[in-house]
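As structure tokens, here come the structures.
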Structure P
Amino acid sequence: MSVNDFIDKIGVLRNKFQNLQHLAITGGEPFLHHDIVDLLKISSALFKFISITTNGTIFNQEVFEFIKK
């Protein structure tokens, strides 16, 4: 899924469920997506809570830095 597709789908969710505060990101392995940090930045601006289901083996320094925030 491209970043633009993600933005479109998140927009649909936000319009349909205006009080939605939590986004759960699952997979496959979400951290295999080459734009995962961008997707997390977008998500964190729109949702109060974000959960990610991962096995944690694919973290890189960029992901660690983002999650620390």
Structure Q
Amino acid sequence: MAELIRHEINTGHWLAGQRIPSLAVMAGAAGVSVRTASKAAVLLQNAGLLTLHMGEGLFVSPFNPQ
């Protein structure tokens, strides 16, 4: 799941500052549990690719170290 999200960012499908789909939507599209999607999101937040805005969702970080 983390690689799928990373791919969307690295290929420019999701741009810096853009809100990404909800974890439930991504999990459903990938055929994984929301828990798995959540773990992937935390991993990518720790890597600096995603930023969580409470009450708003997950966003692609302005600077992506890749």
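What follows draws every value from the coordinates through simple rules; no lab data is involved. Just so it is clear, the model here is predicted, and its values are computed rather than measured. Cβ atoms are built from the backbone, for glycine too; each structure is taken alone.
A few notes on this one:
- Structure (P, Q) behind the derived value 2.7 of distance in nm of label points 7 Å out along Cα→Cβ at positions 6 and 22: Q
- Distance in nm of label points 7 Å out along Cα→Cβ at positions 30 and 54 derived as 0.8 - corresponding label from P, Q: P
- For 0.98 (Cα Rg over 2.2 N^0.38 Å, calculated) the corresponding structure among P, Q: Q
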